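The following blocks contain the structures, represented as structure tokens.
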Structure I
Amino acid sequence: MSTERTINKTRLSIVQGDITQQATDAIVNAANSGLMGGGGVDGAIHRAGGSAILEECKQIRTERGRLPTGEAVITTGGNLEARHVIHTVGPVWHGGNREEADLLASAYRESLKLAIDRGLKSVSFPSISTGAYGYPVEPAARIALQTVIDFLAQDDSLAEVVFVLFDSRTYRVYADTLQELAP
């Protein structure tokens, strides 16, 4: 099964791996609204990237306050191979009746807009909100991929978007969903 598609002029791919090892221009962090690091992918990115990321997050928080769900900000990549980290806050799953789908789509869209605004050419995403925030992987994958596909169909500034999934089950769900959405 191919886990790569070309949407407009952008390569969209799905890989299993560690997002902190990606060499794209930016990696996306599934952050919490406080931007101070945490568990899961957020903690891993802060640990791997070092204190420069946290220092910039503190600065952003001082200037703007907490980051609302569905919005995104950008910092240095610190010690990461990626030059930048785009921090976005996905929704906590409450059963699907509190605009979770719209907020999750916004997290992906706002991250992509920020990458383009900064002139970046490649971005890696984790599966936002499917860890501690409890969003079920199947609907989250559909929202993530459809949002990215729709965005790339309208804008060809990015050369590459990669979904980096940590475990084989999540990878399989994303791969199957991509096959369905972009056969």
Structure II
Amino acid sequence: MSHFDYLRTGMLRNEVDVYVKMWESKPDEITLFVSEFNVLTQTQQRKGVWILDHLSQKNAGAVQPYRDYLYDLVTHSKDSSVRRESFGILYNLELTEEQDGRMLERAFCTLSSHDVETAERHQALQWVLRAAKVYPELYDEIIAGIELVKDIGTPAWKRYSSKLIPKLETKKAKAISSKAKK
């Protein structure tokens, strides 16, 4: 019997909220999860990272000490669910300049990859859209990445990306116009 048997298939959202509060009030639980991560079942890994994602949205400071470990998960995990949740966690944390640059690079690769799940691609999209607010010249690259994978994936992704591209074109035009006025 594992300490993390409560991380199981079929967890309901309200249960996750209970564990988020528990992990926030007992930081040793996070430390134990991270230290035992490699011996946990795939389900326990996925559910634990899900809890960390929700905790990072509520209290990024509680997860910040594990930034480097989570960065390693997003860059090396074979499990798309773990990568996706880790993307979300890191989105909420303060990264080093090098990590931020590498995450942006990874996000662009994920966005235009034919081999990732739609949910992971969506996390990458959030990352690059945030960067485009600071660096509007990235819109061309974002649009090109979406164009590459627009016709693969789920029907929902196809519809979403088809509607998103014109919106990004508009944002790009506004950003260029705004930059030209300055």
Structure III
Amino acid sequence: MTQPADTAKMPVFLHTTIEKKQINVFFTNRTAQPFQGFVRYRIERADGRTRGNLRDEVKVPASTTVRLIFFDRRELHERKERLCIELFDEGGVCLQRTTAQGKGLRQPKLCDPKLDTAVFLRAGRVFVSVRAACYAENVTLSCGGYRFSENGFSLFAGEEKTVELLGAKADFAGAVTATSAFDRK
């Protein structure tokens, strides 16, 4: 299991337990307020394509941990798949991403995510949009000496992320390069 964020500091978060036959997904709300949002589950094949997609509405009282769902660990193992889980607040903002593969599951072979970038101007600022055809691990953007508002992220199949190109002027005409773990293997 990979957990990109330090859950010890998070007021609401997902966590998984791996048992002999199943992977359990839990949600913890450490706040004094009830939480409302949704969780999206995807099962990704070894080639990065999605086999299943499920959305689960989440309403959890304050200071509570609940089990949301469980998945058959043996089936994921036999198919060499991974479970990708995303937590969103009610406004659709992604709060956490995590994956679960279970003991003994091999990391799926990374496929070429065919990263597509587009540069555009919004309110006098320059932004870069990146889209992945399949799962893209550790996407890194580069463009001369420019920095980005966010760099080094993962994208699920079909997901698009927009980041700001810091310090670029409205007349920017450079090229942005996107690479992933697939390109660095």
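Here, each number is a calculation from the coordinates, and none is a lab measurement. Just so you know, these numbers come straight off a predicted model, no measurement behind them. Cβ atoms are built from the backbone, for glycine too; each structure is taken alone.
Data for the structure
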{"quantity": "Distance in nm of label points 7 Å out along Cα→Cβ at positions 85 and 133 derived as 2.6 - corresponding label from I, II, III", "calculated": "II"}
{"quantity": "Winner on FRET efficiency 1/(1 + (r/R0)^6) of positions 13 and 141 (r between Cβ atoms, R0 = 25 Å, to 0.05) once structures I, II, III are ranked, highest first", "calculated": "I"}
{"quantity": "Cα extents along the principal axes in Å, for residues 21-68 alone derived as 29, 18, 17 - corresponding label from I, II, III", "calculated": "I"}
{"quantity": "Which entry (I, II, III) yields the derived value -24000 for helix-only ellipticity at 222 nm (-39500 (n - 2.57) for each DSSP H run of 4 or more, over all residues; to 500)", "calculated": "II"}
{"quantity": "Value 18.2, 57, calculated as Rg and Dmax of the Cα atoms in Å, assigned to which of I, II, III", "calculated": "III"}
{"quantity": "Structure responsible for 31, with relative contact order in percent (Cα under 8 Å, 6 or more apart) calculated and labels I, II, III on offer", "calculated": "I"}
